[in-house]
Structure I
Amino acid sequence: MNKFPMLLDCDTGVDDAVAILLTKYLNTLELVAVTTVAGNVEVEHTTRNSLQVLELAGMTHIPVYPGAEKPLLGETVTAHHVHGQNGLNDMVLPQPARKPEHMPAWDAIYEYAKKYKGELVVIAIGPLTNLALAIAKYKELPQLLKRIVIMGGAAVGGNVTPCAEFNVYADPEAADMVFTCGAPVYMCGLDVTMRSYLTAEELDELAALGSKQAVFTRDVMQGILKFYRTYKLGGVAFHDPVTVLYADDDSYFQTDHAGVRVETKGELTRGKTVTDLYSDKQMEHNAYVVTNVDRDIFKKRVFEIMVKYGE
C-alpha cells in the first residue's frame with residue numbers, strides 16, 4: 001500500500017515526543033519531515049528534542065527544520081510548568097548526532113508541498129505560526145496540500161483559559177489564518193483529546209513491553225501525569241499522539257463538518273475557537289471538528305505501535 005507523505009509541525013514537549021514515536025509505524029502515512037516551532041518550550045529546545053526523539057525512534061533520516069521563535073503578534077507563551085524546563089520532563093537524552101537543516105520551517109513546508117503535488121498531509125501539533133507564515137508567503141500553498149490536521153482548539157471550553165486551548169491561544173492570529181486558508185482543515189481539539197488518555201496503570205503496562213521507546217513513553221509522561229492529577233483527571237491526555245492517529249485512521253472517531261473561526265480581539269475570549277456545531281446560526285463550513293473517539297481502540301493502537309519497537 002502506498003502511503004501519503006506527512007510533514008509533522010511540532011513544539012516538541014512530552015506528548016509531541018510520543019507522537020513522533022508513533023509516526024514510525026502508521027498504516028496510511030509516512031513521515032518525510034519535521035518542522036519545529038516555539039510553544040511548549042522555546043524553539044531551540046523543541047528543535048533539539050525533535051532530533052533526539054527521532055534518534056530514539058531510529059528515524060535519523062528524517063530532516064528537522066527549525067521555525068518560528070515567537071507568535072505573529074504578542075508575547076511568547078510557554079508551558080514549562082507542564083513539560084519541564086527542557087520540554088521532556090527534564091529527562092536527559094543523548095545530544096543529537098546531527099544538526100537541524102538551515103532552511104526555515106515555513107519555506108520547508110512549501111517545498112515539500114510542491115514536491116508532493118497535492119498529496120502532502122501536514123499534521124500541526126503546536127502553535128500554527130509556521131503554517132501561517134508559509135500561507136502568507138506562498139499564496140498557492142493551500143491548494144498544494146491534501147489536508148491540514150491540527151491539535152488545537154475546542155468546540156467547548158479551554159485549558160490555558162476557560163475559553164482557549166494552549167496551541168491556539170499561543171498564536172490566535174496564525175490559527176485563524178490557517179482555518180480560513182482554503183485547505184481542508186481538521187481540528188482535533190480538547191473535545192476529543194481529553195477523552196484520549198492512558199491511566200498510570202496503563203502507562204506501566206506500556207513500559208512493561210520492554211523496549212526503550214515504550215519505557216521512555218511511560219517515563220516522559222510522569223510529570224504531566226502529576227499535573228493532570230491536580231485536576232482529578234483519570235490519566236494523561238495524549239493530545240498530540242491521538243491527533244497523529246486520527247490523521248492515519250479516522251474510522252474510530254466522530255467528525256463533524258463545521259464553521260470555525262478564532263477570536264483574536266476579545267479580552268476574556270482571545271484564542272477561543274468559535275464553532276457553529278451547537279448553534280442555530282451557521283457559518284461557512286470551512287473545517288472539520290473531531291468530537292469523539294473510541295478510547296479502547298485508541299489505546300489498542302498505541303500498544304500495537306509500541307509492540308513493534310520490540311520486534
Structure II
Amino acid sequence: MTHAIRFHKTGGPEVLVWDEVKVGKPGSGEARIRHTAVGLNFLDIYQRSGLYPLQLPSGLGSEAAGVVEEVGPGVTDLKPGDRVAYGAAPIGAYSEERLIPAERLLKLPDGIDDKTAAAMMLKGLTAQYLIRQTYRVKAGDTILLHAAAGGVGLILSQWAKHLGATVIGTVGNDEKAALAKAHGCAHTIVYSREDFVKRVEEITQGKKVSVVYDSVGKDTFLKSLDCLAPLGVAALFGQSSGSVEPLNLGLLAQKGSLFVTRPTLNTYAAKRENLVAMAKELFEVVLSGAVKIGVRQTYPLKDAARAHADLAARKTTGSTVLLI
C-alpha cells in the first residue's frame with residue numbers, strides 16, 4: 001500500500017490526514033508515477049478550506065515531480081524511468097504514487113532537478129500565461145505585482161525583468177522586500193506601512209502601470225485599478241485575502257477604459273499542445289539562468305498540515321516543496 005495526504009471534510013490544516021491508498025495499474029492513456037517532490041500552493045488552501053469546493057473525500061495538490069513507474073495502453077511518448085513533472089493536472093499530487101493522464105505529464109530536461117521542478121511547474125506555468133498571454137509584457141513596460149515575494153511572484157518578476165520591464169512589487173515586510181529586489185523588482189512597496197497607490201503614482205511620475213498582477217484579491221483589487229494607466233489590464237489570478245466584491249463595470253470607464261480578467265492555468269493549458277509550448281518556454285528561461293527557482297522551505301509530505309499553516313500565516317517566502 002502507498003500513502004497520500006487526503007481530507008474527508010473541509011476546514012483548517014488539521015483536516016489533512018495521512019491515508020493508506022491503493023494505486024492500481026494504469027489504464028488507457030494513463031501513467032503510474034512515483035513522486036519525489038510535491039509543490040505547495042495557495043490553491044491547495046482554497047481547496048482544503050472549501051473556498052474552491054471539491055468532492056470529498058479528496059486528495060490535494062496540483063504540481064509535482066517524479067519518475068514514471070508504468071504506462072498504460074496507448075501511451076507512446078513516455079516509458080518507465082522517465083523523469084517527469086506536472087503543474088496543470090487533476091489534483092492528487094500529495095501522494096507517494098498516483099495514476100495520472102499521461103497527456104498532462106512533461107518530460108524534465110537534465111538540467112532541472114526534481115525539487116526545482118516541483119517548485120516551478122504550477123507557479124512557472126502561471127507566470128508564463130500571465131506575462132506572455134494574458135498581457136504580453138514587453139520592454140519598456142512598467143508593471144505592478146502584488147505578493148512579489150511569493151512563489152509566483154519571484155518567478156514572474158525575474159521573467160518580466162528579463163523581458164525588459166520595470167517591476168514594482170508589493171510585499172508584507174522588509175525581509176520580503178529584500179527578497180523581491182533580489183529577484184527582479186526595481187521597486188518594492190511594503191503595503192503594511194505604505195499606500196501602494198500613492199507610491200505607484202510617485203514611482204511612475206503619474207504615468208501609472210500597464211498591467212497589475214493581483215493574487216491577493218479583496219484587500220487590493222479596487223486599489224489596483226487606481227494604479228492602471230488608461231487601457232490598462234488588471235489580471236486577478238488569486239484571492240489570498242478573500243473574494244473580490246461584485247464589480248460595478250462603470251468603474252472601468254471612469255478609471256480609464258480598463259480591462260479586467262480572471263484567468264486560470266486550467267484554461268490556458270487545457271490543450272496538450274498549449275501546455276507543451278508553455279512548458280518549453282518556462283524550461284528555456286530557467287535553463288538559461290534568466291529565472292532562478294529558489295526552494296525556500298521544505299517539509300516531509302506527512303507534515304503537509306504544518307506547511308499549510310505556515311503558508312497561511314505568511315511565514316514562508318518563495319516556493320515550498322513537500323518531499324517524499
Quick check for you: by Rg/Rh (Cα atoms, Kirkwood Rh), for residues 152-239 alone, which of I, II is greatest? I
Of the structures labelled I, II, one was used to calculate helix-only ellipticity at 222 nm (-39500 (n - 2.57) for each DSSP H run of 4 or more, over all residues; to 500), giving -10500. Name it. I
Which of the displayed structures (I, II) returns the greatest value of mean count of other Cβ atoms within 10 Å over residues 112-119 on calculation? II
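Rank structures I, II by distance in nm of label points 7 Å out along Cα→Cβ at positions 96 and 200 and report only the one at the top, that is, the highest. Don't skip to the answer; put the middle values down first.
Values: I: 3.3; II: 4.8.
Greatest value across I, II: structure II.
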Matching 14.1 (mean count of other Cβ atoms within 10 Å over residues 48-55, computed) against labels I, II points to structure II
Taking mean count of other Cβ atoms within 10 Å over residues 32-39 for each of I, II, the highest value is that of structure I
Value 23.4, calculated as mean count of other Cβ atoms within 10 Å over residues 144-151 from one of I, II, is from structure I
Highest-scoring structure on distance in nm of label points 7 Å out along Cα→Cβ at positions 64 and 256 (candidates I, II) is II
Starting from the value 12.8: which structure in I, II was mean count of other Cβ atoms within 10 Å over residues 72-79 calculated from? II
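No value in this document is a laboratory result; all are computed from the given coordinates. Just so it is clear, the structure is predicted and the values come from calculations on it, not from any experiment. Cβ atoms are built from the backbone, for glycine too; each structure is taken alone.
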